[in-house]
Structure I
Amino acid sequence: MGQPVHYPIRERIVLLKTQGYTIKEISAELNLSFWTTRSLLRRYHAGGKSGLGANYSKCGAKGRLRSDTFFYRACCWLKRHHEEWGAPLIHLKLKQRYPQGNVPSARQMQRWFRNWGLNEPRQRKSEPQIGRAEAVHDCWQVDAKERLTMGNGQKGCYLSIVDEYSGGALEGIFFPTPPH
């Protein structure tokens, strides 16, 4: 695709044409192709000054699917029924199932999922939250460690008590393992 022709140059084409220059002379002077010059002049004659504006209707995606409707529907169905599957996995599954088919790219599937809102994670039911401590000594965490061997070979257990709010260690107790 060629480079866009800037608006002042488009106006200059019209000005030169009204002064009597031919399309060949205008295109040579402005260093444009004959066909570009002719196309812009035709647009001017058809639409006036507004015909010289940029025409983006032929740019970008055309809104049609790059693969057939079957794969579009299959991708969305798989995503709805397997929320944890991503587009690359769905692409792989479809390629394995239909090796000769026109399977869309994983990137195209991601666009479809985004358009349909299928990429949004569903809200999981959260565990009931017990209120966290809001002040020192509201709640303590007690943790036990069993069957420890100290550096001198003594076996025992350790109990630690920590304040949940401040994170400060309140107590640490070591006691020998009772004989069994």
Structure II
Amino acid sequence: MWLIVGLGNPGRRYSETRHNIGFKVLDLFAEKYNVKFIKTKIAKKTSIFIDGEELLLLKPLLYMNMSGVVVKEVLQELPIRVSNIVVVHDDLDMMVGKLRIRRNGSSGGHRGVESIIQSIGTKDFIRVKIGIGRSKDLPPEEYVLSKFGFEDKEIIREALKRAIEAILTIVTEGVGSAMNKFN
């Protein structure tokens, strides 16, 4: 079993922001496989099956810096190895639309990733990072909560599709193969 966590903030106010790119990937994933999310008290989740493997798609409904609480609860309920967790999130330090897969590592200042590391006690989970760029005019905390401009929307649409393909490659061929193909 795999746990695919898309990071974002709950609510309409944040739905189209740069920080919610993890939610967007999972929404497109669910659409592609024609499944609907079920809302629980702390998350929206659904499952799909790929080559006999269950992928639990999870969108935490606590704010970004509390995402780890939701991940920890799921790990307490289900037999998922930490090595089978894939976290999809935005990255300020990469060009808009660039994709990067990492086997593990620090949070890189991302509060959602930091929350997961703190809550589950390890940084040994896979990350699929999608570049959102950085603003010269806005501080990071404002920029991540801004919407993509017209010029970036098509780039992001393609990045979301590539992120899904990267996740599928991780699950079917392994993280090393996905890193070779998408980094």
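Taken together, the values in this text are just the output of simple stated rules run on the coordinates, not laboratory data. Owing to the predicted nature of the structure, the values given are computational and were not obtained by experimental measurement. Cβ atoms are built from the backbone, for glycine too; each structure is taken alone.
By the measure FRET efficiency 1/(1 + (r/R0)^6) of positions 42 and 98 (r between Cβ atoms, R0 = 35 Å, to 0.05), tell me the structure among I, II with the highest figure.
Numbers: I: 0.15; II: 0.70.
That would be structure II.
For distance in nm of label points 7 Å out along Cα→Cβ at positions 114 and 170, which of I, II scores largest?
Working: I: 5.1; II: 2.1.
Largest calculated value belongs to I.
Name the one structure among I, II that log10 I(q)/I(0) by the Debye sum over Cα atoms at q = 0.08 Å⁻¹ of -0.68 was derived from. Only structure I yields this read-out.
Between structures I, II, the greatest calculated value of relative contact order in percent (Cα under 8 Å, 6 or more apart) is seen in II.
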